[in-house]
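See the structures that follow.
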Structure I
Amino acid sequence: MIGYTYMLRCSDGTFYVGSTRDLDTRVATHAQGLGSAYTSCRLPIQLVWWAEFDRIDEAFALEKRMQGWSHAKRFAFTQGGYDAIKGWSARERALRKPHRPSE
């Protein structure tokens, strides 16, 4: 069974990530304000990225991974795809790591 992972840009500039078996119907449902509580109060929405998978569990796994990304990482991804976020996780860890002056 085919599955899709998708990313929507909401009217407030945030990104929503989901997965589905029927992309066109799901995006239309979001656009009508019925897709999720998150997107229903952030209309209009725009489909900014999607990927097709052979199996829905693969789409769901990517959805869960992308949901853990920061807004900045999602934005970078929409601008340049996977190349734009290559090594991003290492950078994020480095930025969160407290700076300790040398003794």
Structure II
Amino acid sequence: MAVDIKSLNHTQLNDLINKAQVRQNELRKEKVVKLREKVNALLKAEGYTFEDIFGGGRGKAKRTTSPVAPKYRNPANPAQTWSGRGKRPHWFNDALKAGKKEKDLAI
């Protein structure tokens, strides 16, 4: 099917582009499904599972983080602490504006 794109107006051309992109995505998905079936068939024929070959998880490994010890303490309210990571708490900024230094707030 040959389309004379020179005879199309702006709207018709955008519509054609959108339809072509949709079809391109459909074809890619179909190809991925066929390839996945081939890989699974090959693994099964050899007596292996996907996890045997590529590992247990399919997603990214999640980082485990442990709590960080506090580095700074609010002198007005000792229950308020900050580890020095992330956004500065309001009490920390207020203390700096009041003339305190970071080392004055350190634990």
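Which one of I, II has distance in nm of label points 7 Å out along Cα→Cβ at positions 13 and 85, as calculated from the coordinates, equal to 5.2? Here the read-out was taken from II.
Which of the displayed structures (I, II) returns the greatest value of Cα Rg over 2.2 N^0.38 Å, for residues 21-68 alone on calculation?
Going through I, II one by one, Cα Rg over 2.2 N^0.38 Å, for residues 21-68 alone peaks for structure II.
Taking volume of the Cα convex hull per residue in Å³ as the criterion, which structure among I, II has the greatest value? Top value of volume of the Cα convex hull per residue in Å³, among I, II, belongs to structure II.
One of I, II was used to compute helix-only ellipticity at 222 nm (-39500 (n - 2.57) for each DSSP H run of 4 or more, over all residues; to 500), and the result was -16000. Which label is that? Of the structures listed, the value fits II.
Given a value of 15 for relative contact order in percent (Cα under 8 Å, 6 or more apart), point me to the structure among I, II it was derived from. For relative contact order in percent (Cα under 8 Å, 6 or more apart), the value 15 is produced by structure II. Looking at distance in nm of label points 7 Å out along Cα→Cβ at positions 29 and 45 for structures I, II, the greatest value goes to II.
If FRET efficiency 1/(1 + (r/R0)^6) of positions 37 and 77 (r between Cβ atoms, R0 = 35 Å, to 0.05) is computed to be 0.90, which of I, II is the source? Corresponding structure: I.
Taken together, the values in this text are just the output of simple stated rules run on the coordinates, not laboratory data. Keep in mind that what you see is a predicted model, and the values were worked out from it rather than measured. Cβ atoms are built from the backbone, for glycine too; each structure is taken alone.
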